[in-house]
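Please treat every number below as a calculation from the coordinates, not as lab data. None of these values were measured; they are calculated from a predicted model. Cβ atoms are built from the backbone, for glycine too; each structure is taken alone.
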Structure I
Amino acid sequence: MSNSIPDADLIRFLRNEDDASRSGTGERAGKTRVLFVYTNLGVGGIARSLIELLRVLEGSDLDITLYIRRDDVNELIGEIPSYVRLAVVRNSVKRVEFEDNLRGRAAERTYALLRKKHAFAAKRFFEKYMRPIQRKREKDGLDRLGLSWDTAICYSTDGDDPVFVRDCVRAAKKYVFIHQSTALAEENIDAMRDFDGVFTVNPALIPWAEQMLPGGPPVRAIENYVDPEKVLRLSKEQTVVLPGKRILATSGRICLTKGYDFVIGAAKILKERGVRFLWYWIGDGPDRAEMERRIEENGLGDDIEITGNLLNPFPYVAACEVYIQPSRAEAFSLSVLEAMILTRPVIATNTAGPAYLFEKYHCGTAVQTDAQSVADGILRLLENDEELEQERRALQSIDWAREREDYIRQWTELLRS
């Protein structure tokens, strides 16, 4: 495959169709040029939602480039549709080659020393001194390529992405998407004031975003989307061997934000009540070792199984009787939506994302953010076959085709405007 857009010293184009060189900047003639900016393509909800979006936009009159700012976390890179031009930053911000000057070398050495004993200080130093160096190098690379777009989408507020899109990307219109319901970095909030629009993935979060950006750009919502046909197809690709126990499942990054400590407490209560169960934890994360220690400490080694990150988690979700999302914060929750598509009754802590989905689709069980409430919700369903069946029937009645039509319409209107 030809590479008609030359690489900058930092920016590498992994994919570029042959007809992309019809103009000096490699744009496809007659199409609206759109740039999506995202941090990395590791296994996670935001990356998966981005891939779903790019899939549903295939066949539109859009010339789409996806710009990824880290090249060392890329498990999902093979799932990017082939029509999308793909660019990555050659050296990620985690292992950046700094400018060959005294300031750059001093920053690199200071960061290395801080990381050994002072993780929080190292993080603050990285944000204040090292990110600007990386951002400048990326801007220089884009300037050398001379590229511009009609619309740029900052697809998340991770790292310094909003600042990068505001200061370094040339585009007639710029929009930013918020995939979280927790506080944002001040520098990103300041940058978002200069965008043409702000979007949340949950309409219920619009007032929160407006309060965060008083007098700022208009705030709207476009919900995330999951392809039901794909989820159902993948759920049948593997048979999960069931051990004659009640099967539960939870999916997400293993960290305190996702509430895995509640899971351990709830699992202990279930075991004390005599329930024979196997609880699949689908995912990995920074707190996995600590959670494994707590599992053993509480005698739950035969009751909880951590699968690690899976490119296809759906056979495990489809195998469960009840899906549990115990997070402390969820702006939307693709995992809950996927479980609903598989008609698995869902129990979730009463956070913004699941609460909105439960109200919209008239199903689900919301519980408080503590182990006892999670356990009580599970027991109520496991001990009531009629309620389980009612939940499944409610989920089977959802019109997913209409959800897809609405999603495509909203994105098409935004990108063509």
Structure II
Amino acid sequence: MLYALNELGYYAATPWRLAARAARDFWSSPANPAAGSEVGRKVYAAADLFTNITRRYGKPEWRISSTEVNGKPVGVAPTTVWSSPWVKLVHFQRDAAALAAAGVSETQPAVLIVAPLSGHYATLLRGTVETFLPDHEVYITDWMNAREVPLLDGRFDFHDYVDAVRAMLASLGRRAHVVAVCQPGPPVMAAAALMAEDKDPVRPASMTFMGSPMDARLSPTVTNLLAEERPFAWFKTNMIHTVPPPYPGAMRRVYPGFVQLYSFMSMNAERHKDAHRRYFDDLVKGDGDQAAKHLEFYDEYLSVLDLSEEFYLQTIDIVFQRHLLPLGLLEHRGRKVRPEGITDIALMTVEGELDDISGVGQTQAAHALCSGIPDDKHTLYVQPGVGHYGVFNGRRFAEEIYPRVRDFIAQHDPG
């Protein structure tokens, strides 16, 4: 019912949204002599703000067409190289001739970035991809919106996620380096442990976990406490809703992206209110640069996807309530997951000192789990002064975190 009401609210606001667009266009038109007046600028700003708050935000484009290698421009083409109904593996294919001209004659390390399946699209990691591109062959998991997946394509749960990670690593055909950002930590660890136990020739050469809830009992945040305090039945009753027509996934039970977005925004409600006030003021003042930065951020932040019921609920159960991985109780399709059996996959953890999603200690718990990895293959790093988002994106990531990750990957690359 909630999903249908959300759709009803969107369509009910359509006349107001169209009127706001018309007002915005009228008061920004150079043919309107009053457009530059104080009243005109305020009406324009209010109409533009209303339009952007109430419109739909679709899946963003990657907008990555080039990178710079050794000071030389190199063309980039995002290409899907493996897919299932639930995820696409995107390769940011760099122009071979341009790479050669830039002095890159050898194959660079392959990096699989496992993007979080927790409400936002993989494009939230656009800056992460751009930072990795000059030094690596970069691949990323591009998860599908559950409401776009027809019921005939079946279900998708925590264990399907583990299988998908294994399949994508296998599709690369060599020992790649896996970088798990936030949510994917536990399933990626499970996939790596199973591949190590099987002596899979394409098991990862290294794994890097960034702000991941490997052991959510440590330094619990508001998010962790909410997951622990509420009974499992509460999540199933209150967080799961049915996709309405005309979406391809109509009648599928999901954790809606708009519910997740509300949770995200309510954690920092005043910050978002202030941001929209500043946006209004910037439009009134005519500060286009600041207004454009606001739009660029919220175009990404407000673009959300739905999660399948089974994946969301199993993640709550396995990761945040029963803590099966750190307790050594996680099983995958009848097989016990044994991180202690990993011996030749290097391990790095990255945490943010101010992370309010995965508290300090939760990610580095991976080192204790992987007791079979030699000491010289362990790297632990806590970045001062950054929160959750800053662990994998932004200036501090590019200047202080990424160089450490790059060097760690280079040190343990079998090529």
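Once relative contact order in percent (Cα under 8 Å, 6 or more apart) is calculated for every structure in I, II, which label goes with the largest value? The partial results should precede the final answer.
Details: I: 13; II: 19.
When relative contact order in percent (Cα under 8 Å, 6 or more apart) is computed for each of I, II, structure II gives the biggest number.
Can you tell which of I, II yields 1.7 when distance in nm of label points 7 Å out along Cα→Cβ at positions 10 and 298 is derived from it? Spell out each step's value before the answer.
On the way: I: 4.5; II: 1.7.
Going label by label, the one that fits is II.
Who wins on mean count of other Cβ atoms within 10 Å over residues 258-265 among I, II, i.e. which is largest?
Numbers: I: 23.2; II: 16.4.
The structure with the largest value is I.
Ranked on mean count of other Cβ atoms within 10 Å over residues 34-41, which label among I, II comes first with the largest value?
Details: I: 23.1; II: 13.2.
Across I, II, mean count of other Cβ atoms within 10 Å over residues 34-41 peaks for I.
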